[in-house]
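Next up: the structures, one after another.
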Structure P
Amino acid sequence: MKLVDNYGRVLRDLRISVTPRCNYHCVYCHPLGMEMSDPPGTVTTRDVAHFLRAAARLGMNAVRFTGGEPLVRRELPEMIAAAAATPGVDDVAITTNGTLFRRRHKELLEAGLRRVNFSLDAVDPEVFRRLTRGGEITQVWDAIELALELELHPVKLNAVVIGGVNDGEVVRLAELSVDRPLHVRFIEYMHLNNAPFDEYRRQFVAGAETRARIEARFGPLEEVPTDPSSPARVWRIAGAQGTVGFINSVSEPFCSNCSRLRLTSDKKIRPCLLTELELDIAWAFDAPDPGAALVDALLAAAGKKPEKGSTLPTLRERVMLGIGG
């Protein structure tokens, strides 16, 4: 069985935010002064297990746990184990800033973790510290090296490019893909942090400009065949072990191929990252038959998924930190 929306898109990828808490305060995600805590009714391991079984019945086969920072959630290994034990789910991953990865990697791998995406927005320690508002890049390097050692391939590095902040880092970031099997993804800055509109427009850098910088240094990139539903268009520097990809959500929206649904940590389904539409499905987790109720909820969410979202700067009720990556 497949979960298909009203526009013929097959939905098979889940993003589950397990907490809005984070030990970093990245400028594109975490508005200055905002602190978040796990709200009453935060998704539990039992909830995750029920939700994934329902999703798998509808053909959804990939899950990535996000936050906030998912590794601050004590129960994350139990949630990963629930995902790994769900028939039909064959891709279990996390997106993390890496700070707690070495401390927790053994329990994560034992639970069934198979893939890791790291946030790495700069190579220069000072630029990294500025962007994360105090982060130490050595912790992230250590996590990346460990992931390579553990052969958690593909090891992906996500970099949000912000003009005047880290756009000067894109060549150095791309270079990481040359000698090691690292897959660097350059993500256009989306207005999901309620930054002042003029400031956001000044700082937006189109993916085409980022690619031009990289090609000016390394020459023409070689295209790598990619699943059309993937948000990244992927390329390779000639002779490189890894790849570079461009997620151009703003300048080149890929809504027509979107295969994702998001579950927030407070039990709301978000059919589209770039709209305010959310379906509160807390009732389904408390139903006498949660499995059947969650199937109904997922079908309803698929039916509500819009044709496209809005990439224009706008004040949003919920910023990226609360939505989940």
Structure Q
Amino acid sequence: MEQRKILCFGEVLLRMSPELGGRWLEDSRMPVYLGGAEANVACALATWKLPVKYGTAMPDHYLAREMAGYLEEQGVDTSAIYWTGNRIGTYYLPQGSDLQHAGVIYDRAHSSFASLRPGMIDWDSALEGAGWFHFSAISPALSPELAAVCKEGLEAASRKGVVISVDLNYRPKLWQYGVSPQAVMPELVNYCEVVMGNLWAAESLLGIPVDKDVHRDGHKQRYLDHSRETALRILRQFPRCSTVAQTFRFEREDKGLHYYATLSDKDHLHVSDEYNTPGVVDKVGSGDCFMAGLIYGIYHGWGPSRTINYAAAAAFGKLQEQGDFTRQTQEQVEAIIQYHA
């Protein structure tokens, strides 16, 4: 029996990574990575041999066609790409260890994806063969029109009985059209069975408050208790939701990076193993890799403990990879789990 595909919908981006200090100008060289939250999820799932389809909008020119071809080489079905418009969205994130004063710069206004409007995408065609629909909070952050496009896709997926997941990515630089995220996201999350995020994203996007003193002593149990409380509120507020996953990533100058995650259903809180590393190669895409791991475990019918451990290990492994999406195999992720058990 043919496996049902996972449709990931969102904007494909080009990431420009200049080496600051003028080196990129002197060397006339700047690394470029293909990315975008949902594309990262799609590539991870394809690497782990799941049937995955990617839906986005791109201009019909040679650069975009090469990008689509690259996704195909990773094992991603690109038949749901809508060819329209004139430009590809980009963002700039410098290389190097000291990035405190060199944040992300977005250049995605008027891109093909940002120019999408309701009625442009044939959702019946895009969802053909799909049993899962994944999107993130990044798309509805771009414009009210994109929020409406997302709702259109969610309605179509819901009619078809497709499982729906959302990553509560909160990007304050993107929410610039005069509407609070809390006026947009709850309506979209209402369609979702699987919700991933963290305590602070749940507050910013869904209005679920965070205890301002939760970090006071840095005690893990305080975070776990708060994670369960937030998850239960999401499960009550959104009746379709059955799974809530949350990540915890802490960086300390003297101790490096500390990472773990939780998965809540209506009955239990499941906690992943803990992971620590003194250094990180690239933080971009770690959360997307976690989302892919979450989908991977649920898709295969794994229990919650195995699922959250796989997702956390995959996200932790991604921190040691350059670029936006992971190239870890399932065996490599399992090896991380075994090593840290």
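Derivation of every value follows stated rules applied to the coordinates shown; laboratory data play no part. All figures in this text were calculated on a predicted structure; none of them were measured in a lab. Cβ atoms are built from the backbone, for glycine too; each structure is taken alone.
Worth a mention:
- Looking across P, Q, the calculation of Cα extents along the principal axes in Å that yields 59, 42, 42 traces back to P.
- Origin of the derived value 27, 17, 13 (semi-axes √(5λ) of the Cα gyration tensor in Å, for residues 130-265 alone; candidates P, Q): Q
- When distance in nm of label points 7 Å out along Cα→Cβ at positions 90 and 282 is computed for each of P, Q, the largest belongs to: P
- Computing relative contact order in percent (Cα under 8 Å, 6 or more apart) across structures P, Q gives 14 for structure Q.
- Mean count of other Cβ atoms within 10 Å over residues 154-161 from the coordinates reads 15.5; which among P, Q: Q
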